[in-house]
Structure P
Amino acid sequence: MIAVHGLTPAVLGPVLERLGAPPWRAAQVLDWVYRRETADPGSMATLPAALRQSLADELAGPAVEVAVRSVSGDGTRKLAVRLADGELVESVLIPDRHRLTLCISSQVGCAMGCRFCATARLGLRRHLRVEEIVGQVQLARAEVGREPFSAPGLTNLVFMGMGEPLHNLDALVPALEILSAPWGLGISPRRITVSTVGLVPQMHELLDRTGVNLAVSLTATTDEVRRDLMPIDRRWDLSDLLGACRALPLPRRRRITFEYVMLSGVNDSDEDARRLVSLLHGIRSKVNLIFFNPFPGAPFAPSPRARVESFQRLLLDRGVNATVRESRGSDVAAACGQLAAQGRAAEGARAGGGAETAPPANEQRAS
């Protein structure tokens, strides 16, 4: 059977031809699936009854479901998303005054080994499939307006959840097509950002094949420190990475976002700030300074706010566009670097047919 949230015109066309349906029915089916959020062919009222029945035999239902939802005091909502094989990933809805951002996972676990990220401790369990990536967005859309969570419609997508998106490029690119295409969810590529630790060949391929924004996790200004924090630096060091960034085919008026996790006494000195200015010279860029969000057993401490703000001022004074990302959802382990669903709940989900470990007071089992 074909996963309903993996449908594209190219996939659906041969199915309809085999079923004897005219090609124009594809637009109706895709409209039901992605715009009207209807995964059950039996409910696609504009289709003939015979075609609805035939499609029910061809299409598999949603590949994901909400296992646990956790609501932060700041309005952030974390979804523990159960996959068909019992694995769990996490995605996070982050409301702001004029936007609602969904942070999406691309893998179960991660192979990159970054020491400041809880997901790294899980290792890589597997890649997510196209329908599992798109399915997270469909689940998030259903959450909008759900009490006590209230926010405007979904406006932005960031691939900054569990996993390294560019390590799963074969599923990422088709998922991005569905998310951005007029026949799909119709989200502008300018409102989609894909983050990477710095997989250089895949960075080029992503921008060649899509129109999304790119974010690069930098987090150090010397190879000695970055190699200790991020093993990927052993494959592509700062010279390789930043040279590739200079050569990327950036659309006009686009910038690369460089993410910089502030670790007390590790990478937050004035000297680091000055080196960062030098490293980014000639790259259309902005720097996003991120407070480190501790997790159990983490070997680092977050830089004090005063140090982060001083670091930012040094960048701004030297002409570098620098912002500070405030932590959101840390009280439910939903903040940047804290996602690690497998470490908390997956074994219980697999053993208990979906039963979760007892959630804290601010967590709700899916109803």
Structure Q
Amino acid sequence: MIRKIIHIDMDAFYASIEQRDHPEYRGKPLAVGRAAERGVVAAASYEARKWGVRSAMPSLTAMNKCPELIFVPARFDVYRAVSMRIRAIFFEYSDLVEPLSLDEAYIDVTDNRRGVPSATLIAKDIRRRIWKATGLTASAGVSFNKFLAKVASDYRKPNGMFVVRPEEADAFAEALKVEQFWGVGRVTAEKMHRMGIHTGKDLKRFTEDELIRVFGKSGRSYYLNARGEDDREVTSERMRKSIGAETTFLTDISERRELLGHLREIAEEVWDRLSKNFFTGRTVTLKLKYADFQEMTRRKTLAASIDRFGLFWMVAKELLDSTNIDIERQIRLMGLTVSNTEREQTGYRQLLLDFGDEWSNNSDTRYDRGLAPERLTRD
């Protein structure tokens, strides 16, 4: 049976709520976050995006790109309340609702409560009802698997909808840029570009084994997605427990300086994913796999969630230094994972970027020293 899956993605969710609640912000470039040296943009209005402002961007960079940018503090209690109202609408159509964050979710409507045979009609009705209930617009992607539905929801943003039918899947996936594939961040995209991979069609030139050898277990997803395939089911009320990345080296490595360079690339990849998902955690895990396939893991848990890249990178290096790698045993795979999230209790915390402070090596320290003033001048 061909599944019918909808991916709903709210348009500039946090920023749109602020513009809805504050008419004076409408039509103006707006960022949710702190106008502070260590602040980052949690969300940007479409007016701000025209200037190149985007989420997870340092506030200082955003202000330089758009001198007229308006910063407003995040109101996560409001965002969560609106999100719950929207989620209630989803459950009126299906029991299979899988939230990815406050502003997006998958809905499997193959067997839906309304008995409507068309997923396209259901998606249109959901978008209409979201607008009526909240005054906010949503974009939708409709297809027969999660990967295609998610990519499709971004195709006609904002306030649009796109459908990918089974007979269109192969050509659609081939035309995608690799940056549009799930799990491909900046570092992985650059690695693909060096291999001559720029589109889904380019990915299809490589076998599954070749992609796994270069990109680890993510290689299998890239192989399938390039062919428009994804067999993951919509899982109701899933809460993500960890975020990580790993890479399998083209040749085995034992030289520590080279390992450190790869560790930095992986750390940047993980941080990019953390920022996109507004995810924080207290535990960092380093995984190493030797050429003989034996694995070694090192783990460190801090007293508070990691909210700065400088802190994350410091912990990652500390874990690598603690391994005492035998130079006679070469490494074939390296990975980093952040877990032990506090998100279930505290909501979605803002990630901040580190600009070079010295951090304590004491894992019991909360790492909140040296905060910058709330306001910056634009001079």
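Side notes on the structure shown:
- When helix-only ellipticity at 222 nm (-39500 (n - 2.57) for each DSSP H run of 4 or more, over all residues; to 500) is computed across structures P, Q, the figure -8500 traces back to P.
- Test item: distance in nm of label points 7 Å out along Cα→Cβ at positions 106 and 138 calculated as 1.7, pick one of P, Q: Q
- Origin of the value 2, 12, 20, 23, 17, 13, 8, 2, 1, 1, where P(r) over Cα pairs in 5 Å bins from 0, in percent, for residues 162-257 alone was derived from one of P, Q: Q
- A value of 49, 29, 20 for Cα extents along the principal axes in Å, for residues 122-217 alone, calculated from one of P, Q, originates in structure Q.
Read the figures in this text as sums done on the coordinates, not as results from a lab. Every value quoted in this text rests on a predicted model; they were computed, and no experiment measured them. Cβ atoms are built from the backbone, for glycine too; each structure is taken alone.
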